[in-house]
Structure I
Amino acid sequence: MTPSDRLLNLIQTTPEIDLLLRSSFGFDIHRKRYGNGLRLASGPLEVIAGESAGGAYFLCAEQNGRRPVVFASSEGKGGLLAEDLADALEIIIGLEWRYCLTFSGGGDVEIMQITAQHLERSRDEYNPDIDSEAVQVAAALSLRILPVTDLVIRLREAASKTEPDYVVTDDDGQEFDLPFGEHVEPRHGGWH
């Protein structure tokens, strides 16, 4: 059993952490409907969680004792999120990572850092308890709370490794779009 498998088991057997991950961070181990038939160019995927917008998180085949994590959205974007589940969860609880990728200017780390700063403010306004909830999840799962700037760098590095081995494909062999969006800010009104 890899560290990612042990961590997933811990989430499954700790109801309060499972609930926080689901309700505050969009990582729902009970939502595994999406993702059947999806695979990588390099092999199969194991769906481990979903999120409310229809996307799914997957564990990849073991490599050097680690199981990389891939995310595939319901809108047809997908790619490598992290080298293992612990790294992925640190990004998930510490960063509005999907929007950092969407508004990344094609993967420009400086644009991603600006995006992350804007998103961190809105995340705190939307859920004033988010930081304490992240600390609670991190403590229960032996994760680190890292600065947002570090998480952005880690996210960019992982997503940049999507090609060629972590490109998500569907049943028909259609490749998902790579994770980086071309936008630098929301179209209507920009960042507030």
Structure II
Amino acid sequence: MKAVILDGSRNITNPTGKDILTRKLEENGWDVNFYQLCQEEIATCTGCFGCWLKTPGQCIINDKGREIAKKVIQSDLVILLSPITFGGYSYHLKKIVDRFIPNILPFFAMVNGEIHHQPRYDKNPNILAIGYLRDKDQKSEEIFKKLIKRNAINFHSPCYAAEIVVGDDQSLDMDKISNFLKEVEMVV
């Protein structure tokens, strides 16, 4: 099984649980690709829709974002790590999530009574998002969890979870993470 970890920390010294997650996945036989996004050259999406019209399934911007989007769609699990910023992703993670758009089609379909883009591929990765806050902020936590749910629907992820860490990475609830990984392994 393949996993991609996308760390949206603002710098490499922020606690994110990256080492704990990577070790846990590798112990269970996962092949892990890790990206520290603040160290990668990734352009922002220009909204040109070239990935749908000119180069279907591939962003027209030839940078690390193109490679990451490809790795994500080839994986069984994508883990999104991010400080929670006004309920959303960090700038670094938001840039790459926007660049996932080539992995869906420009055509629409009804999904649970809502209109969404159709999937481009038969298989899409599961999503585990871990957002972290320095201090408890109930509203930001609610918004973050809803964002993950909506992104999972849009990207046709068969299984998703959103976890919040308040404080440092020692607060990461590995029992919840382990249970989610077991659930993902049953879906894959």
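Read the figures in this text as sums done on the coordinates, not as results from a lab. Since this is a predicted model, take the numbers as computed values, not measurements. Cβ atoms are built from the backbone, for glycine too; each structure is taken alone.
Consider the structures I, II: one of them gives -10000 for helix-only ellipticity at 222 nm (-39500 (n - 2.57) for each DSSP H run of 4 or more, over all residues; to 500) as calculated from the coordinates. Say which.
Attributed to the structure labelled II.
Suppose you compute mean count of other Cβ atoms within 10 Å over residues 83-90 for every structure in I, II: which one lands on 18.9? Can you show the working numbers first?
Numbers: I: 23.5; II: 18.9.
That value comes from structure II.
In terms of mean count of other Cβ atoms within 10 Å over residues 3-10, which of structures I, II is highest? Present the calculation step by step, with values, prior to reporting the outcome.
Numbers: I: 16.4; II: 22.4.
Largest calculated value belongs to II.
So distance in nm of label points 7 Å out along Cα→Cβ at positions 27 and 51, computed for just one structure, reads 1.1; which one of I, II is that?
Working: I: 1.1; II: 3.4.
The value was obtained from structure I.
Name the one structure among I, II that FRET efficiency 1/(1 + (r/R0)^6) of positions 43 and 123 (r between Cβ atoms, R0 = 35 Å, to 0.05) of 0.55 was derived from.
Values: I: 0.55; II: 0.85.
Only one of I, II returns 0.55 for FRET efficiency 1/(1 + (r/R0)^6) of positions 43 and 123 (r between Cβ atoms, R0 = 35 Å, to 0.05), namely I.
Quick check: 1.7 is what I get for distance in nm of label points 7 Å out along Cα→Cβ at positions 67 and 91, calculated from one of I, II. Which structure matches? All intermediate terms of the calculation are to be shown ahead of the outcome.
On the way: I: 1.7; II: 2.3.
Clearly, the read-out refers to I.
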